[in-house]
1. Given that distance in nm of label points 7 Å out along Cα→Cβ at positions 208 and 272, derived from a single structure, equals 3.0, which label among 1, 2 identifies that structure?
2. Given a value of 2.9 for distance in nm of label points 7 Å out along Cα→Cβ at positions 112 and 240, point me to the structure among 1, 2 it was derived from.
3. Relative contact order in percent (Cα under 8 Å, 6 or more apart) was computed and gave 19; which structure, 1, 2, did it come from?
4. Where does the value 37 come from, among 1, 2, when percent of Cα pairs over 20 Å apart, for residues 232-311 alone is the thing being computed?
5. If helix-only ellipticity at 222 nm (-39500 (n - 2.57) for each DSSP H run of 4 or more, over all residues; to 500) is computed to be -27500, which of 1, 2 is the source?
6. Match the computed value 30, 15, 10 of semi-axes √(5λ) of the Cα gyration tensor in Å, for residues 8-103 alone to one of the structures 1, 2, and report its label.
7. Going by distance in nm of label points 7 Å out along Cα→Cβ at positions 96 and 280, which of structures 1, 2 comes out largest?
8. Assuming 30.2, 102 is Rg and Dmax of the Cα atoms in Å as calculated from a single structure, say which of 1, 2 it is.
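Bear in mind that the values in this text are calculations on the coordinates, not laboratory data. The shown structure was predicted, so the numbers you read here are calculated from the model rather than taken from an experiment. Cβ atoms are built from the backbone, for glycine too; each structure is taken alone.
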Structure 1
Amino acid sequence: MTSIALAMVVTGLIGIDQGIFLTMGSNIGSCVVAVIAGVTSGTNAKRTALIHLLFNCTGVIIFMLAAMVLGWFDLSYGSLFEKLFPSAPQLQLAMFHSFFNIATVGFILPLTGSLVRLVTRMIPEPKVPKDAEFSLRFVDDNMLRTPPVAVSQVKREILRMADIALENVDRSLYMAVHLDFSGKSQFERDERQLNFINRELVGFVVRLSGKNGLGEKDRTYLSGAYRSIRDLERIGDYAENIVEYATVLSDTSQQFSDDAKYEISQLKTLLHQLYSHAMDAYKNESLASLEEANVIEEEIDDYTKRMEEWHISRMEQGICTPSVGAQYLELSSNAERIADHMINIAKSIKSIK
């Protein structure tokens, strides 16, 4: 539309002011494409289309009001740009169009947060049915229309699942060390969420794998994504086992010794280090991070073996009882398996490098 207006101004069919107002109107009209695209898309896509519309409408309103003020002084946008770029009507209109967009961005940019809050209120999250406690955050079936985009969103969903799994590992170790079960309800909720994501995301990956338009790398990634999702679900299961060990200790009025608690805290630190490098390797396909993760995973293997030796030593000294020791050894064994699943996720990048 701006190109047509340029041609009309140059040929004298319309004046520069008419061309300017046609250009402003075309900016509002250009939002129609985004609005149509957003109608059949997710909530955030609809919000993006609305922001686009509000952005351009706000710019036009501001410039219309400014035009009224200029009129009080017998001025107009056309007269101003004719003085700035004399004898070049096409340049006058083109420069106004650029000025319009730059000035609108300059005005709206500081208000970005307020604009986001406004559209969030105007287009709220859809109400989740009472029987649907959880939902996938980054993928939905609408994305199956654009398979390459859906693949990248699957990775984001898996990374989100990994964060939830690690949080539950932390909660389980805290309960085991402190016998404080105040976070157990959140733990149980997140365990159900991990099971939900596992079930729904695997189903989505199955549907996505059958779509055309996927490159060889994407198909290879999706074949490994199944295993990564299963690995994360298993991490959640091992965390659940650790909570059971903590419950046994609590029910029998027993607890780990101070040395055992310290060793568990060190084990937790190693798990966090492994998680950080493993997820960086997975997210960024970094072989360097994978090497770091392998080193830490071996350290965890060695550390859990030493934990067994330390436990035997404490048993010989009468510091801990056989029943407490059994829970301690099971905990270290489950932590070692958690580390195995973390490294499995990181190693999945080898197939796509």
Structure 2
Amino acid sequence: MQKYDIAAYVWPAYTGDETRTRIFWQDGIGEWQTVRDSKMMPPLWGFVNEADPAVMEKEIETATNYGVNVFIYDWYWYDGRPFLENCLNDGFLKAKNHEKMRFYLMWANHDATTCWDRRTYDICEEVVWKGSVDLATFKFICERIIKRYFSHPCYYKINGCPVFQIYDLQNLLDGLGGLEKTKEALLWFRQRVKDFGFADLHLMITRWGEGILNISGVDRSIAKPSREVILDMGFDSMTNYQFVHLTDMNRDYLEILADINNIYKCYENFQIPYFPHVSVGWNNNPRHTRPCSPVVKNNTPENFARALENAKKYLERNNLPAPLITVNSWNEWTETSYLEPDIKYGYSYLEKIKEKFC
């Protein structure tokens, strides 16, 4: 058994099997279209369909051989139905070797906008689908997730509790009607998880920088610091999704790591566990037709290894409920933060994970 759980986020848009993706990527290959058209660093494996179980068998084998033993699937619900589930349902779960890897869901409940459409992003960013949901939809989503995913033997659990991560706390509050109603909804979710025979739900929040949230659930603003809201709502743990949410990324990677280490120190004193996070890099230019910033500099495999070492030390000096490190990401090619091999570095980022944790 591997001593550490290295969990990489999976952006499930590298397939054309979801027909609604044609709104953003009309060629039918998902966001590979953006990668191809931007002429950024091409993938070593080519523009593969990650909803194909044969493709996922290769990716699972590679990931686990190098120490990545958990996939965190970005999971979406838009316009009354799931979006981009194909990679998980048809690719990962139908792969013959999927039992070698565990997975859990991060509900990416942000709005879907035209930022995914390279043709129009630099002209105007507009909302296509709202990410917030009302209580009836929330309950429907939870029931579906419990039955379809939590009960799967490969679903990642902490102390017997299935892990469910939420990305956008403000959207959650807005949809469910404010702080008190959201707390009630989450308590209901916990009870339903217990009704299905689990010890409890492990509810994880995606931590951004410290901010102020509107907790009223309506247009008039009743504000509260995000750290207080996280505690009020009874989350079991927190982690990050990307360094870009925490600090200025338009500089050298080692300067960024100095900031992240200070953030680690702050989180050591937080009242709920923080699972350390490492991002490979950041460069969102593939989604743009003209240059934009920020762009991380000097995020070489060697410097990435320093970030891994910092996260490992954080784990070792804190008594956390699981030996979990989250990584952005397995395949965020259009944000240029990926572990999948490219033609420049090959498998070097994965090799650094293997050196540190296997």
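1. Clearly, the read-out refers to 1.
2. 2
3. Of the options listed, only 2 reproduces it.
4. Considering all the candidates, the number was obtained from 2.
5. Answer by label: 1.
6. Label of the originating structure: 1.
7. Across 1, 2, distance in nm of label points 7 Å out along Cα→Cβ at positions 96 and 280 peaks for 1.
8. The value was obtained from structure 1.
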